[in-house]
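Following are the structures in question.
Read-outs: derived from the displayed coordinates by stated rules, not from any lab. Please read these numbers as outputs of a predicted model, since none were measured by experiment. Cβ atoms are built from the backbone, for glycine too; each structure is taken alone.
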Structure I
Amino acid sequence: MTVLIRIAGWTLLAAFLILRSWLGFAGLAHLLGPLWAVALGALLLAGGWRLPWRVCVFLGALSVWHWPLLAALLIAAPRALLVLPGLISTLLARARHPRPRWRPIEQ
């Protein structure tokens with residue numbers, strides 16, 4: 001049973017990555033045209049430049065699929081959902097306990 005669960009998980013992950021790749025190419029094709037989208041997409045993926053690729057996925061979700069802003073952000077950067085609670089708690093902690101404005105005494 002656990003083997004089937006693992007196979008299903010890997011299959012869903014592969015499907016999600018293929019979906020993101022297709023959406024990135026669709027976003028680039030919407031902006032630059034299909035030929036340039038394939039060339040630039042292959043260059044971005046082969047070069048390992050993940051941030052520009054995530055921007056392409058984000059723009060593809062916004063312009064091609066007409067998704068809302070937060071849904072497009074979550075498909076482009078899914079780890080943002082995991083980082084968000086820590087970021088909010090850090091900002092709240094800084095608001096509650098601000099750093100002193102004076103310089104520390106040097107010894």
Structure II
Amino acid sequence: MNLNVDNLTPNQRLQSIYYQINSNDDYYFIRHGLRAILWLKNNNYLKITSCDVWECLDNMNIKAVNPRSMGLVFKLAKKNNLIVSTNEFSISRRIQANNRPVRVWRFVL
């Protein structure tokens with residue numbers, strides 16, 4: 001793994017390292033996950049959960065190699081000042097999540 005991140009901004013360094021950690025397939029998933037978050041924002045959602053993003057990606061028939069990559073999608077969205085975490089949680093709508101609580105995120109206006 002090449003971790004040479006000289007001459008990059010902190011955000012570019014973070015994205016470069018995350019890109020190298022994840023496979024190319026997950027890079028595609030992560031990129032489209034961020035696009036899904038932007039789509040939700042542009043369609044007047046005020047708050048979202050990972051279930052909303054999963055639903056968008058499922059509708060585009062985009063699957064993750066490693067489902068934990070969704071956490072990276074939200075971490076990058078937060079680092080890019082698209083969303084902020086709230087103290088709210090809701091029950092996941094995804095069958096795979098077995099009704100576990102998921103964080104509610106608010107868009108930065």
With distance in nm of label points 7 Å out along Cα→Cβ at positions 39 and 79 derived as 3.2, matching label from I, II: I
Output the label of whichever structure in I, II has the greatest value of distance in nm of label points 7 Å out along Cα→Cβ at positions 15 and 31. I
In terms of relative contact order in percent (Cα under 8 Å, 6 or more apart), which of structures I, II is highest? II
Comparing distance in nm of label points 7 Å out along Cα→Cβ at positions 63 and 87 across structures I, II, the largest value goes to II
Note: helix-only ellipticity at 222 nm (-39500 (n - 2.57) for each DSSP H run of 4 or more, over all residues; to 500) at -26500, derived from one of structures I, II, originates from structure I
A value of 37, 22, 15 was computed for semi-axes √(5λ) of the Cα gyration tensor in Å; which of I, II is the source structure? I
